1. Have a look at I, II and say which one yields -9500 for helix-only ellipticity at 222 nm (-39500 (n - 2.57) for each DSSP H run of 4 or more, over all residues; to 500), as calculated.
2. Here mean count of other Cβ atoms within 10 Å over residues 8-15 has been calculated and equals 19.8, so which of I, II was it run on?
3. Just checking, which of I, II has the largest value of relative contact order in percent (Cα under 8 Å, 6 or more apart)?
4. Out of I, II, which structure matches 0.25 when FRET efficiency 1/(1 + (r/R0)^6) of positions 96 and 112 (r between Cβ atoms, R0 = 25 Å, to 0.05) is calculated?
5. Any idea which of I, II comes out highest on mean count of other Cβ atoms within 10 Å over residues 64-71?
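Coordinate-derived values only; no laboratory data. No experiment lies behind these values; they were computed from the predicted model shown. Cβ atoms are built from the backbone, for glycine too; each structure is taken alone.
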Structure I
Amino acid sequence: MAVQYYEGIGRRKECTARVRIMSGSGQFIVNGKPAEEYFPRFGDMETILTPIEATGESLKNFDISVVAKGGGISGQTGSVRLGIARALVKINPDWQPTMRQGGFLTRDARIKERKKPGLKRARKAPTYTKR
């Protein structure tokens with residue numbers, strides 16, 4: 001028998017995270033590693049788990065599997081959070097107002113600005129010399 005899971009795709013900066021949530025015992029795996037090991041930076045796990053806390057549920061009720069590709073730590077953290085929120089709304093549509101109010105369903109569309117010709121970076125110009 002196939003395991004019933006709910007999927008959510010999260011994106012932020014250059015990262016895409018595919019999140020699968022199923023009922024279980026609280027196992028949280030990111031790219032084959034435990035989530036605490038994959039996101040050791042202070043505050044990242046709290047940020048990621050805020051959508052679950054907002055629903056009043058506990059992480060112990062779910063098993064979460066994440067495949068995150070691209071970007072850095074900050075982008076992956078944001079994309080996993082969005083993916084979890086989208087998957088939770090699929091589990092229970094009544095949680096959508098709570099997720100929307102907490103800002104968990106809003107895609108952060110800020111990406112790196114492209115480099116312009118004649119400039120060193122996107123906006124940094126070469127040093128001006130009068131003589």
Structure II
Amino acid sequence: MLLRKWDKAIEILIPAAEANAHNAMIWSNLAAAHLGRLELAGPKAQQDAIEAYKRALQADPKAPNVHYNLGLIFKERGELDNAIEMFERALEVDPDDRDANYWLDLLERARNEVDKLEARDGKAAGDANGDGA
């Protein structure tokens with residue numbers, strides 16, 4: 001993992017994870033190996049990482065950094081609601097997680113802006129159809 005040889009890490013970690021399904025750290029490492037560098041990961045790598053992180057949470061619902069990492073993946077995918085939920089859970093596990101708090105605050109503001117725009121556009125569409133007040 002430290003050498004960024006993620007394919008080799010995956011080869012080792014898959015059988016280890018299957019043999020130790022209760023070990024959240026192995027699943028978390030497998031997820032990180034699937035993901036590699038988030039900004040370069042494609043949809044399949046992201047999905048494989050999500051599935052491995054979910055297995056880590058099955059093994060330990062409070063596994064360190066798992067919710068946070070899921071939040072980052074969902075943020076990257078543009079899934080704001082899922083990202084917000086994961087950052088909220090990360091803060092439940094570690095209330096002092098400044099990074100999770102940063103992303104949660106940023107994404108909640110972004111979601112509020114989207115909601116305002118959608119409300120404005122909905123009102124404008126209603127006005128155009130004669131449905132507005």
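1. Checking each candidate, the match is I.
2. Clearly, the read-out refers to I.
3. Largest calculated value belongs to I.
4. Computing FRET efficiency 1/(1 + (r/R0)^6) of positions 96 and 112 (r between Cβ atoms, R0 = 25 Å, to 0.05) on every structure in I, II gives 0.25 only for I.
5. When mean count of other Cβ atoms within 10 Å over residues 64-71 is computed for each of I, II, structure II gives the biggest number.
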